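What follows is calculated from the coordinates using simple rules that are stated; it is not laboratory data. Keep in mind that what you see is a predicted model, and the values were worked out from it rather than measured. Cβ atoms are built from the backbone, for glycine too; each structure is taken alone.
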Structure I
Amino acid sequence: MISNLRYWFLVVLIVLVYIAGSFVTLFENDSAQFAVMAMRMVNENDFINLFKGPNEYLDKPHMHYWLAALSYKIFSIHDWAYRIPGILATLLGAYSCYGLGKLLYNVHTGKLAALIFMTAQTIVLGAIDVRTDAVLTGFTVFAIWQLAVYIEKGTLLSVLLGGFGAGMAFSTKGQIALVVIGLPILCHLAYTRKWYRFLSWKVLLALVIFGLTIAPMLYAYYLQFDLHPEKVIRGRDNRSGIFFIFWEQSFERMSGEGIGKNSSDYFFFFHTFLWVFLPWTILALTAFWCRTKTFFKLKFKHNPKYEFLTLGGITLVFILISFAQFKLPHYLNVTIPLFSVLTASYMYNLYRFDKQKMTKILLWVQYFILSVVFMASTLICFFVFKFDGLLIPILLCGGGLVIVFFALKTERVYARLITVSVFASLLLNAVLNLHFYPNLLKYQGGSNMSKLIAENNIPVDKIYKIGNDHTWALDFYNKYPVQISTLTEIGNKKDIWVYVNSEELEKIRESPLDWDRQLTVDQFRITRLQGKFLNPNTRNKVVNKMYLVHLKQP
């Protein structure tokens, strides 16, 4: 469909975009929060107990934090070091998409599936704004691939690797990993009728590997929670960490109990999918629709030309997570590998059966998406945040010329379809990682205040806060958590700094306390963008301030 030279050229460009994003300042809340949780492990040499600030953390297992802590141990505490395990897991996910596509279809489908996976918007974002989902997604698709290999070929190594992958995924986010792995595999077994594969001693060995893989996480939960029934977690005592991760966790998210409800919209993930799988969304929806029609025509009878792993897995996972009362867009990340393989198989069929008419229609759709990306990139670079300096605009303009060349190049329509789609993702995320995010993060108070703290040689162990606002970015870049206090308590301390918002500053002003130095930075919740902020003419109306004040000696 495209030459090997172009394929690897595109892969290298994608990896360069990932690398560019790895040096961007960490986003609040989740990325910075998780980075601080892993930092605490290293600083306190405690890899058993999980804490979110001063509170013990039950919600997610340990693996993501252990991997980040290991990266800190090797490379020291940096934002790019925190991102390394997530990026490596994403590359593992891409290779697993290749393996799964090759197994179910052919080498060309596998290569295209990996390319689609790596350029899907939510996956690129997940390698920059790293949460637990990057590691979860990489190991879930790895487990699905290896278990599917076992079903098809019966090899011992593949089922053992499948058990290991499932264990790593479970140790990263709990039950959802087993659901996302299990449903596609059950669909594959039901369609191929190869149930006998799981009536084997090899599966027992895989279960042993799974058990050994999750044992460290279970032991940590046991030490932190099961041995201490007196601990009160979210208003309840007698919390068993092992029982929680095996039973309570997913039910809490489904019902919203404990963590709260944020959406009862059963179509949340349907309209969210429209952007998380860009620039491949229309191709994916077309592939899903065509494959669904095919299976209904076949009345779901087994046909060796087709597979039901991707379509069935996507459908069942979508239905299940749509009933959850707590929803976030990145919950869809675990379905992206399945969508990638399904979309790749559909695109390869367009090429194999020479469906020129349909391919041209889809190409014009992708041209439209690319044009929208060009317009969005122009707005970002010349209106939202204007260029400052020459290096970044030169790089982006050079990249834009390459895209125009390939978009207008006379070649087979299938090659253009793939190339234009990949370049749409590359352009958008190059602009985001090199220009938009660095400028956006100038409005993240904590990370910018940490720079002023370093410039003014302020001791990080003398910084306090008196409110409930999170300070994850400040904690991380100070490499020391802001200490929590109250307005009354700080009055008894000497030579300290207090990190406050405007309301808290007013409380200090009304109190007997006084300060002699003040540092000020802009503050905006950058993960919740709005039109007034993106418009530079109205930005100041929604941007707040954060202050660091030095209290005078009493």
Structure II
Amino acid sequence: MASTDYKEISAIARKRRAANIDAYFHVPKVDESTLPNNLVEYALKSEYYDASELDIIQSEALQILHNIKERKWTALEVAKAFCKASAFAQELTNCLTEVLYSEAMERAKYLDDYMANTGKTVGPLHGLPISLKDSFITAPHPSSIGLAHFANIPTTKDAVLVNILRSLGAVFYCKTNIPTAMMMMETNNNVWGECINPHHRKLSPGGSSGGEGALIAFRASPLGVGTDIGGSVRIPAGWCHLYGLKPSFGRFPVTGGQPSISGIELVLAVNGPMSRSLESLKLYCESVLSPTVAPWQFDHKCLPIPWRKDIIQPRGRKLRLGFIGNHDGLCHVHPPVQRALETTQKVLEAAGHEIVHWNPELHPVIVRTLVASFYDLGGTAISEVLQPYGEPVFPSMEGYSLAAKAELNMTQMRQRVLQRNLLQQQFLDDWNATATADKPPIDGIIMAISPWAAPRLGETQRNFYVGYTGVFNFLDFPACTFPVTFSDKALDPGRDMKAFHQLSDIDGRIQAEYDADFYHGAPVSLQLAGKRLEEEKVLEMVEIVADALKVANVK
């Protein structure tokens, strides 16, 4: 009889992970007390990698693909380098769940043989290692999503997206850590444990795609795929200083993943790419949504919209961008995030773009409706898989346990849908109202990703706030993160709390927690959102913003 003790289940899963790593690599054990905060620099400067491996893991996706195609590197060399890096990342950050090194080596050898025999590549991603959030099913490996219930159960059928990426030439080599049921802002669970931020080991890498964020930031993945229902791509992308795209529902295939709340339709989960490079995101989107791949043939939820180019016309025109300042109506941002906002605004205005103040008056009601919907629709679904295994409930998830005692009836559900539709339409009306007699509506909205640059470990258990990201899930608008700077204790002193006027209780608690010395070195990123199904335009706008920051030498 299978165990129902989550501790025993966890031990089996962790033993499997360790054995699959040890079969290929002997990772040096480290004394945590001797480690610096920045694990990225520590790893790159260690003697763990040879010169060739360092060259490979620090290259972006396009360069990797070019070097494989030109036969400077083999797919096997690339796969081994990233497998080795992921093993080190696991030792230092606890970012992995399932380890697929055996399949990766076999796949890479096949791709090398294919090229040697045909002189061609399998597809545009030939030989590119791609990491996957644990929720993407890669049969027969389990897809636990941080729950003992699924931790050691084999799967039988790959997700549609997994099949598509494989057909394009991708090499899968690991799956990455997530929070319990993928419903927390930081990555921790009772099966795999807590994941930490490689840029600052006392901070969270975010959630729920936190393992992805940590792995990519560590230089152990050139491109990963996460999911997002309340910020689960953008929060870890932002906290790990990455680009991360949350698309509108329907742009990318979703069939075949492991859901946390089955059947939820009020707010829809999506998946999107994460990388240190914006070019890697564009490569991913162009490859998956090419007319030849046509993912809508394999997923009935996927819209038949091939990836488009040069959306912003005329080319080179200046943008009109809505801008949300140091609060969203419910919660202020920490000083480093405010500096990033102010810097970005100045840089864009200096480059000739127009900044339009966006009043976030609808955001508080959207946020409260979103969070209440997660609890009300997910309470029973999550509680039913936690309780039989005796899994402790994390503080930020206690709302699910409470909600499980009083489910919505059909009338209440209809009212929620109606309220959602009305708020979505009102937001669009407000967007269109930014047009003037001689100017069109704004192109997009720039705002923070969260109150924190990246919070200390465990902070979001005390103060859970997804308002900055969740608003665009509720609206089904695409949004992409972009790195701006790092927290600096000299530039980002704490506020005078005696003079500070909080917008809410959680606002006061979050601001009081800020410590300039502790947060020194934390990554600071922002996000840019566009209207529904404008993913191409969003990436083009982010590129314009990123280029402006680069020209202004913002680091």
Value 3.1 of distance in nm of label points 7 Å out along Cα→Cβ at positions 472 and 488 was derived from the coordinates of, among I, II, structure I
log10 I(q)/I(0) by the Debye sum over Cα atoms at q = 0.06, 0.07, 0.12 Å⁻¹ gets -0.33, -0.45, -1.24 when computed on, of labels I, II, structure I
Re distance in nm of label points 7 Å out along Cα→Cβ at positions 360 and 544: value 2.3 computed from one entry in I, II; matching entry is structure II
When I, II are compared on distance in nm of label points 7 Å out along Cα→Cβ at positions 152 and 408, the highest value belongs to I
With helix-only ellipticity at 222 nm (-39500 (n - 2.57) for each DSSP H run of 4 or more, over all residues; to 500) computed for every candidate in I, II, -12000 is reproduced by structure II
Highest-scoring structure on mean count of other Cβ atoms within 10 Å over residues 32-39 (candidates I, II) is I
